[in-house]
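Right after this note come the structures.
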Structure I
Amino acid sequence: MNIKNTCVIGAGIMGAGIAQIIAMHDYNVNLVDLNEEILQKAKESIRINLEKFYVAKNKLTPEKANAVLERINLKTNKHEAIEDVQVVIEAVFEDLKLKQDLFAELDEICEKSVILASNTSSLSISQIASKSKHQERIIGIHFFNPAPVMKLIELIRGKNTSEKVIRLSKEFSESLGKTVVLVNDSPGFITTRLIYVLCNEAIKLRSEGIASTEDIDTAVKLAFNFPMGPLELSDLVGNDIYLHVGEYLHEELGDCYQPSSLLKEMVNKNQLGRKTKKGFYEY
């Protein structure tokens, strides 16, 4: 398959970032969301990122940055957006039923040769594909935030994903300048499963009064050479997101993944981190 045209469904932070990195590597991208306002906001964020981190640092000329933007087409109609594409990447909210229904719809309306990929960070690819007829073409392509910068992609093999789709998806991911790790399907894959445990344990330490928020983060950063502490990271990602992931992993993998009671309490108080200006830190 000669991949030239792609579609990204979901124009939030991750979807916009994925669209940007794909367009930066000379692919055309149809970026899809519910309304024009969301799409225009996403494209403006891409324009700002290109200007701030690439043009201003002489990594791209203004002309090449404009060419990247021109390769990103905004669409509110999925049927139009999937015409003549070879890869569709889903980047919608982490809700299993939402993703199952979306992939079942895409499976019906996309040509049989089109690769259907999920950017889920935790949900089982096999479960996401379970309502679709052609499950052999469904795969996980998990980007990391910010997608244009982070070097890793987790490529997740569902129980029915074909070897051809795995090979083509790996080639496509590597063409974006990414390092690819291949993961057999399991809730949380490698990275989310590990980082959730670290963050949840750090939250337990905080709730037990073992150390302050700042000292927990400082200890982790200096001991393990992490760029960010686990409580800072939870605030950045969103404490509600970690709770959602934790509840799913707890249900799928057992009691050792049960979310901290402090995490639940903070979410109930809308202390979600940076997006609400208050979490483990104030912003």
Structure II
Amino acid sequence: MNTYKYKPFLFFGVVFLFTWTLWFAAAFISNANPDNSVNLLLMILGLFVPSIIALIMVLISKSPALKKDYKDKLVGLYRIKPFNVVLSIVVMFVVIAVSILISLLFGQSTDQFAFVGGFSFSIGGIPTLFTLVLTALLEELGWRGYAEDSVAYYCSWFKESIIFGIVWGLWHLPLFFIPGSYHYNILHMNIWFMINFFASVIPMAFLFTWVYVKNRRSILACMLFHFFVNFLQEQIAMTQVTKCIETIVIAVVAIIIVIANKEMFFETRHVGHILENEQ
């Protein structure tokens, strides 16, 4: 019988300590000397933190069940439900299309329906497409490898989505001060675009929970979804005004998903028993 108790406060505390230290240091260095390669190294190291801490938490847990669960979530293709993954990607396409259509009523251009030729940010010359792939892989190894379960161990998936969404958004805070990052760019366009980013993360967390739980807590399924979300946000020529509208659309979609999956989001059978009650 598994007796492991997740430690969310320890996990998030260590993740924030190391990530924020690395990223705020990168912000300080890059503002003083934008061409310094050290800030690039610090940014990359910060990106690795959640996945590294998640792996350490699993390895030192002394729980065979937790270690097996981590491995199965990562390489267990049998957990993935292809229809749900494809549906989640289609949902994002629809969200973006509807957001653009609504934005036309506010004077935004029809050019947004096109794919852009490049990316809105660059980091030290590293190909942005590679950065998007790396981000999806490393974040999901941390968030779905340990973080989401550590919160859901103590509450419903609905409450977990709210809590994780808030924490996930705050984790990105130092990036708004690092020249060249997407977050830095939108902050210097308009502070409301920064506020919109934080507002959008919470409903998006519900979509990730939906993908995660519906795919029997598969890390790989969330990696695929995370990559396509990042890619579509970068490659479809939406303006920041449209992305503000998109936040509202995502919130509506999240509400629909919660209503359609009330049993999943509000059940508490898994509380204290995540490893014994794989869904």
Structure III
Amino acid sequence: MAQQPIRFDDGAAYERLMGAWSQLVGQVFLDWLSPAAGQRWIDVGCGNGAFTELLMRRCAPVEVRGIDPSEGQLAFARTRAGATGAVFSQGDAMALPFDAGRFDAAVMALVIHFVPDPARAIKEMVRVVRPGGLVATYVWDAFGEGSPTDPILTEMRAMGLTPGLPPSLHASTMDALHGLWRGAGLDRIASRAITVRRSFDDADDYWEAISGTGVPKAMLDRMEADAVATLKDRVRARVSTDGQKQITLEARANAIMGHVPGAP
């Protein structure tokens, strides 16, 4: 089966799949960063604005710019009531359209493993952040079975299927993140794992959320109907809890931060 490109063009579908998860992690992430109010932020790979909304609501920024390659995602981001005031633009994480030192902080939320050249993207973040400013990210611990998509991907593999993977999945490990941050010359590097839980009404609710975009959808679009039905049954059995209709799943992200060398 030919691998389909992994695309996130539907902001509403992404919200159902990852928006809620991203905000669950993002709240813990921001508590950990403990940023000052009144700063200028860039949200690189902002997608449908899930994390951008948290920045606006919790950090009292003077400016937030969201950059993403998908106009479909950006269109959804612009509808978020909680993101009013943020400016969303189409752009490339590896060639940010801003002058050096423009921002106080640059962040990526669940993005770095989708960037073809993570090292280049981190260096771009460093470039557009002032001396002493913050550069940070969080990403699912894919190799530690920390992603919310693991139940469906595991069952795909059990059926002999090979799911398409993000181009830089290696960048999701803690060791790789430390290497990237050190390679970009960042100071005061710190990292942590963030574990969150999310509940679904039932196994079908989880299936509807997980199958509508990204890696799962790219595979499902190429599968025969009977194979999809079999996969759905296997996923439902995997996530279901005996005697309970509602299900609660756990996910884990790796997070890292560092500061651009220079004055605090």
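Taken together, the values in this text are just the output of simple stated rules run on the coordinates, not laboratory data. Computed from a predicted model, the values in this text were never measured in an experiment.
Each of I, II, III could give helix-only ellipticity at 222 nm (-39500 (n - 2.57) for each DSSP H run of 4 or more, over all residues; to 500), but the derived value -22500 comes from II.
Suppose relative contact order in percent (Cα under 8 Å, 6 or more apart) works out to 23; of I, II, III, which structure was it derived from? It must be structure III, since only it matches.
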